[in-house]
Structure P
Amino acid sequence: MPDELDQKSFKLTAHTNVALYKTVTGPAGVVKEETLPAPAQPGFQWSAEHVDALPAESQLPPEWVYAAGVEYFAGDLRAYLQELDTTMLDRSGQGTKAAEAARRLAAGANNKMAAVQDIRDFVAKSIRDAGPSFIDLPLTELSAADTTLADGYGHAADRAILLHAMLRAAGFKPEFVLASGLPPIAGITNLASAFPLPHYFTAPLVRVDVNGTICYLNDTDQYARLGSTPHDGQLSVVLGSQAREVVRAASDCSQKTETVYTMSFDDNGKMQLGVTKRFYGPDYNQRNRYFSELPPEEKKRYYQEVVSGISQGARPLSDLLTKFDDYPGMEKFSVEINNYAVADGKYLYFDLPFTPSLFPPGPDERTLPLFISSQSDTRVRTEIELPPGFRRLVMAPKLQTLEGPGGKAQITTRTSEGKCIIAHDLEITPAIVQPKDYVSMLNTEAALGQKASRLFLLEKDVAP
């Protein structure tokens, strides 16, 4: 526990036919282990005294990475996974009504990909996610596909069973996959590959191959691009083969955002700014759901907040355009800002309309590791049309690459006649950032957001 501990002991025994797996975590010497002597049942006893409290910090990795404690598992994990797979397949086979619904949906689809999407959307709209997790209940409580269809609700495993039954009836060969929130990085795989962790693999997905494209279902809804998954890059177990694999989204369905700014000025510093954003993967899912369910009045308020977030003096020049019936999703608008650029004699200077950032702001130091669990890409392209009277570029963000724990930023600048184009490629990668490396991460973020990396200085053209 994170609280201060005066004294605690814990004893675990088991029958000789029950396998015991255990590992002691945290700083050496905090938890003391003792093997119970014969003729008692096989087992262990652990104890700890005078353990200091842990600070309350956010974004922490699994406890075994940093906390003093004991992880244990009693039993045969392979037998459990096999029983789970057998039970889910049995419940999937009890789906006469589900199969009829699936064949109707598939008959109305133009192709196989459309059939899979129609089945996914049907389950997302018709079956409410409710109830405790399947790991909190006996496996005998898993519902048949027809039961979940008739009830209109079920937990994640019940929904997975229904999806499996419908896909199989539509002519596909679906598989059950247990996904986790654990990325395949050092500090995670060293324990996950050698120690049973069923309480981390609790997201039952259904995997299906559609003309060579692997799609994961049961963790997205009707607003998501088929082929995307929020478990992209996370460890998983294929129930049928018990193989350890990493979940991968389909091509062009990973988490990514692309933004294009177009800036043009007059000689007095007035700027017209166009903003176009494109969303991929889970970002597309989130924004599509948000705008699809947003009332018109709330959309107007959202646009007002976006405009004022660029500058207090910004005025919209266009309506907010959102287009999510195609992929990627798009959000587009334009604004005008007086005196955005400052004229000072023969010079004109201004900043980028955004502050590049890899990591959200946090405290100046940490005691515990910081956990970055997933990968994301952000690409920003800024196209600047230089004012007619100020075509000499004196200062601009430098070409550079900044790299630190958990992230990398690459800045490139290109100039042509009357135009400057700057690109920011920001990549976040899964990592466990130790406290000693946390300062390096902060330094990378500070260097990326400092004033010099955003400033443009132009000089007035001098007549020959």
Structure Q
Amino acid sequence: MAITILLLFCCPIFAGNGVFIISNNCIEAQKNIGALKLKKANQLLLAEQKTNPNNLAVAYYQSCSDFYDLITSQNLNELKTFEEAKDLRLATVKLIKPESPFLLYTQSEIHLQSALLKVFKADYVSAMFEFKNSYNLIKQNQKKFPSFKPNLKSIGLFKALLGTTPKSYKWMLNVAGLDGDYMAGMALLKQYLNAEIGPEHYLDFQAAQFYYTIFELNFGDKNTAWEFCKTATLDHSTNLMSVYLRSFVGSKTAHNEDAIKTLETRPKSEDFQPFYALEYFLGFCKLNRLDEDADIHFKIFVSHFKGKMFMKDAYKRLQWFYLLKGDLAKVSAYGWMLKKYQSNPNEEEKQLATDLNQTTSTNLILLKSKFLFDGGYYTKAEETIKQQNQNLLKTPYQNLEYQYRYARILQELGKLNKAIEHFGKVVNLSPQNTPYYFAPNSCLQMGYIYKKLGFNLIAKQHFNNVGKYSKAEYIQSLEVKAEHEIELLK
């Protein structure tokens, strides 16, 4: 990142004479940024700066390069440097001629980059006002240049994102004067993706593909998300960002084998930016397959990664890995490392700590079935959980987890009546002040099932019941999904 900062401060500014030219150097720089070949991208931008010192596109694409650097490294120590550079970059792109659609567009994108990085840092209030600045600028740009296609991508993102904001954060939207509409946002993203977009908008198009896939994965149809993702990431053998998207979506849509193959065959030359989160995902997918070497990838990740994202989960999964092995010394050792990232342990982690004193076959059967289910190995998961004798379940938590995991397995196998039966048992066993996510997610899943069967009124009742469990872990994300489904039913 330091290289691009240096380049920026060497970039001359010509007041009132700024142009935005997407030259061949800029096109190739975008392709390299999108593939995470940031060194090559910076070289191309330096060459463009020497050839066309008055081309203000250089400053904007330098910001894009640094943004991709930070979202993959998660090195928040460099966020301050990015923010300092942001002010100068904004001042630079403001010199683009008023008749250019890139004047407001580049300002909007730089504010958006800053907002997303602040979200990673959990600075939500500051991020919201960056979002507001970005949104207002892109709306102005849409009014001035309605035929400028990248506007569709940005407005679509905002509408979809703001349309899925949890209730507890709605006040920030009101303060910032923002509102959203998920369906309208997705329609705009789809409109942009279906348009004829040239290589001069490579990064915009790649971003739109990411946004659409992630929204579809979380709030739409998982199979649709995977099919779209497969086509969008055909270049995964030469593009690390495509590797990330393909493996992430594959790991969430029962395509664990595809995810592992994509990660194991990813490009690893020095041309690419270090992206250690991919090691975390490889460990994640291998653990779901119960591989013997899953721990190696988590260890590489925690040894090299500079950020905090996934660190807590990586140590937790190392504990689980060695719990399955019966190596309690390593379980304890990684537990101590986990505490560094446990400012507020969730209920699953608290239960893990409790279960370490009861390392019985019961816990191991449920744990194995959890991993196999998460990997999409539903038949093996069912075979595994059937090994559990219900009469040998020793605690209320184990019985609750058993009913929940069995229900989810049956649901994915299409045995919907039996799934509803087990989900119902979870709800009956759970008080409204339960700290566990099993009951609210059971309500959500029953809502999905009844909606699929065409019983919309019953589905709505179950979606409404999700919010009753206000003390449960992950309740915000579960409520967002339930609220979204209720809106769709309207």
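Readers should treat all values here as calculations from the given coordinates under stated rules, not as data from a laboratory. Fair warning: this is a prediction, and the values are worked out from it, not measured in the lab. Cβ atoms are built from the backbone, for glycine too; each structure is taken alone.
A few points about this structure:
- If mean count of other Cβ atoms within 10 Å over residues 224-231 is computed and equals 17.2, the structure in P, Q: Q
- When FRET efficiency 1/(1 + (r/R0)^6) of positions 160 and 272 (r between Cβ atoms, R0 = 41 Å, to 0.05) is computed for each of P, Q, the largest belongs to: Q
- With distance in nm of label points 7 Å out along Cα→Cβ at positions 136 and 376 derived as 2.8, matching label from P, Q: P
- When Kirkwood radius over Cα pairs in Å, for residues 112-151 alone is computed for each of P, Q, the one that comes out at 10.7 is Q.
- Label whose coordinates, when helix-only ellipticity at 222 nm (-39500 (n - 2.57) for each DSSP H run of 4 or more, over all residues; to 500) is calculated, return -22500 (choices P, Q): Q
- Value 1.06, calculated as Rg/Rh (Cα atoms, Kirkwood Rh), assigned to which of P, Q: P
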